[in-house]
1. Out of 1, 2, which structure matches 1.09 when Cα Rg over 2.2 N^0.38 Å is calculated?
2. Upon calculation of distance in nm of label points 7 Å out along Cα→Cβ at positions 26 and 194 from the atomic coordinates, which of the structures 1, 2 produces 4.4?
3. Computing helix-only ellipticity at 222 nm (-39500 (n - 2.57) for each DSSP H run of 4 or more, over all residues; to 500) gives 0 for which of 1, 2?
4. Please compute relative contact order in percent (Cα under 8 Å, 6 or more apart) for structures 1, 2 and give me the label with the greatest value.
5. Which structure, out of 1, 2, was mean count of other Cβ atoms within 10 Å over residues 58-65 calculated from, if the result is 14.9?
6. If distance in nm of label points 7 Å out along Cα→Cβ at positions 18 and 338 computes to 3.4, which of 1, 2 did it come from?
7. 1, 2: which one has Cα Rg over 2.2 N^0.38 Å, for residues 138-353 alone, as calculated, at 1.32?
8. When mean count of other Cβ atoms within 10 Å over residues 74-81 is calculated, the result is 22.5; to which of the structures 1, 2 does this value belong?
Structure 1
Amino acid sequence: MLYEIAEDLKGEILKYSEDYDIFIENHSAINIDSEKDNINFAKEEYNFGIGVRILNNNKMGFAYSSNIEDYKELAEKAFLNSKLNEMDENFSFALKSKYSSVKGLCDKKYDELEVDDLSEILKMSIDTVNDNGCEATSGGVSAYSLNSLVVNSNGVELENSSTSFSTHIAVNAESGGEKSTYYDSESLRTFNLNPIKLANDVCNLAKNSLGGIKTDTDDKTVVLDYHAASGLLGTFIGAFNGGNVLRGRSILADKLLQEIAPNNLSIYDDGTIDGALVSSNGDNEGISSQKTVLVENGILNGFIYDVYNSNKYNNSKLNLNKNSNVYDDNDPLKQLSTGNGFRSFSSIPNISTTNIVFDFKDLNDINEVKNGILAIDVLGAHTANPISGDFSVEINNPFLIENGEITKPIKKAMLSGNVFDLINQVKGLKSKIQQKGSFIIPQLVCENLRIVG
């Protein structure tokens, strides 16, 4: 159906412009939520939308609709919109290329799922929480299916299909009038969720957080668990956004080929990993997914781009070189899109990461941590300064580490520092490699972070 709609639209668009881009999105979802012990919300939803972009004398026009009945009107709307916009030499559409073939992105079980199947998973979580003597405060299970197609005037035809499944649970544990809380989730491409293990793990951590001690204010070694690490790393990875670099909003803009991390660490943006949460055959502009080396052995190697910002980089360099009489049209350093242009049908593409992999050559043993703190999660990571990298966050469920052993829970603690300084001396801990959001990481070890008790 998506191809047929695209073909119909081409005829309408060619009345106004020979340069166009069509993005069609069709997705469905099942969501189940609970409050305390009660499953109180269930919803099945189906969404369809089309976005059309055209170029008219270097002016971009855009229009979208979620109504399948009136999609042929989008061509004229996009054309009229283009007349209102300014000329911009950086606008263009993706060129045709060979696409990645990433495995493990779809689970056919989705087509057979019903609301009752997800309700049963959530009920298993709640029952497990009750068996642990804890109180479930909220929970949920969701299943999601996405099918998209991008077609443009350069011959691009790229279809992406994927599924995702997730479950989460939040609990209270209580003893002697004292309460502690914890929340965790699991997300997979396949319908292999393990709600019982998740609920057991959440309850155990909540109960282990009871009876916390006070900690002093000092610079300490901190082990960042997966949630805490991914929360803080969001600020760091934003500095690799090519748009931020070009606008002077990245502290890394002038540090290309300089050391910014330990020499045993390489960092990749990799949209080609089989079964990973942010993998695809290509981005939403029609650029093939790829593995982009951001940091290699501690050295800053590059940034991520969409089509617009890669053009902007090249044109700014071209103009600079022309002005200095050293212009070379065959510049080998020409920047191409890295396959990081993503969007919904109702928006134009923006730069976004795929899977961010932290690859350490060597991992440290927790026995090397003599006096430190384990941070399970952090609250307030979104308040970190995106330019400077300064942060001050509250640690959720902190624990004391003594001579390599996790010994006692800590009542309350704040963590402050600078994310770029943190990365400059970060170490990987011998632990399971997990994906949380876009980050594929082990637990991280950071020395001399400020702990405020």
Structure 2
Amino acid sequence: MILSFFFCQNATAQSITWQRTYKQYFYNYGFGACQTTDGNFVIVGQAVGSKLFAMKINPLGDTLWSIIQNDMPISLGLSVTPSDNGSVILTGGWNKAFVIKLNSNGIIEWNRTYANGTIDCNEIKKTNDGGFIFCGGFVYDSERAYVCKIDSLGNMLWQKVYSSNFHKAFRSIELAHDGGYIMTGEVQESSVTPGKILIFKINESGDSLWEKRFSFTNTSPGGIKIRKINNAYIIGGLTNDTNYRQQIFFANIKLNGDTNFVKTYPTYGRNEFFDDIAVINSNKYVICFDRDSSTVNYSSIAMITDSLGNILHKRFFTNTSYFIWGRLSTIVPISNGDILFTGTAKVTQPFGSEVVHAIRTDSLLNSPVIGISNENENTPSDFNLIQNFPNPFNPVTNIKFDIPKDVNVSIKIYDILGSEVFGVNEYKKAGSYEVKFDGSNLASGIYFYKIDTDRFSDTKKMVLLK
């Protein structure tokens, strides 16, 4: 099942925006993604049977192929990076360290295994010599962090384990400015001492050069992602606020691992969970995270910040009644300025399904919605169906309505012959709402949109003009 609302903006912007959910199997999760050299995208994760899953989509979000790795039980894909001719290199979690190369059609070219033991290999990157390097940590022997360097054919060049007394794991790896590699993660020396954010530098052979640990709370923070910026690095991760709510942060780090500054974001009384950060340019970063909630629906959230962490744009993605919960795991910047977010969502149609969720936004995080979105928290005094805007439209328009009481709402759109071309039916609490309608696949002409509740009905006319 694929649900989508798609539109293409004007030719000058060359933006393509859409939002889709993908259910190829009983359940499937999306944990990592990348853009391939042929201009498409590959998403990796886990599907039914707790087996590694991968799928490829084109720039419009259409599925090109999907696979399950049936001979790897209790496995999952966590990270994927592009290789030659539309192929990808991926890694993840299993009972041994592994790397798989898939060609552009999803066929396995090679599958290599390395260290034994249940290991989550959290991130893989291409190196300057054409090989790859990946990092992670042992799940049960959690005092051991792990890094492995391979050549372009998957042959191991070296692998190293870096230990602490109690817990140590690498979550992300980056090619260092001055050669070698730099990782972030978390480290803890005993069960009764707080953990710290870990920054760890190694040379090209995997030898440890230095290690820095820092914390800015009394709890156990951790680094989740590390990225290069001009003559420095940024680290995004998790800490706790003064009320012990989980809180996201990013830190600007000097080349020697010392901290320039740390930026935290208020939790508004809820736990927040950091997922990814991407560098667009020297003064524009994109962060995605998710927030828990006391209500049924809660949101995957993305925001654009400047280099000091000031929020420029912010967007809630899974705050409609179509979603039960959502988590966006990966950010993929696209050369035209668009941004692809991928992850997992639990949806209501069919109820309780856990599916891969992908959103392609423009450079300001704009994208279509799935379901009816809540416009504000003020309670209207009367029922009202508002004239769509823009009108005439091509190909997207917005339909707003007010309901003063909790009711079941039906919004339907008909062509000039009375045939239904769109419909959504949801129980909504009192408030003001908006439906974004996409007429990309319809002919120019007059259309009618109608609202029905048990207490109110109204119809208005609109014009699609291509």
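1. Computing Cα Rg over 2.2 N^0.38 Å on every structure in 1, 2 gives 1.09 only for 1.
2. Checking each candidate, the match is 2.
3. 2
4. That would be structure 1.
5. 2
6. Only structure 1 yields this read-out.
7. Computing Cα Rg over 2.2 N^0.38 Å, for residues 138-353 alone on every structure in 1, 2 gives 1.32 only for 1.
8. Corresponding structure: 2.
Values quoted throughout were computed directly from the atomic coordinates according to the rules given, and no laboratory measurement underlies them. Note that this is a predicted model, so its numbers are computed, not measured. Cβ atoms are built from the backbone, for glycine too; each structure is taken alone.
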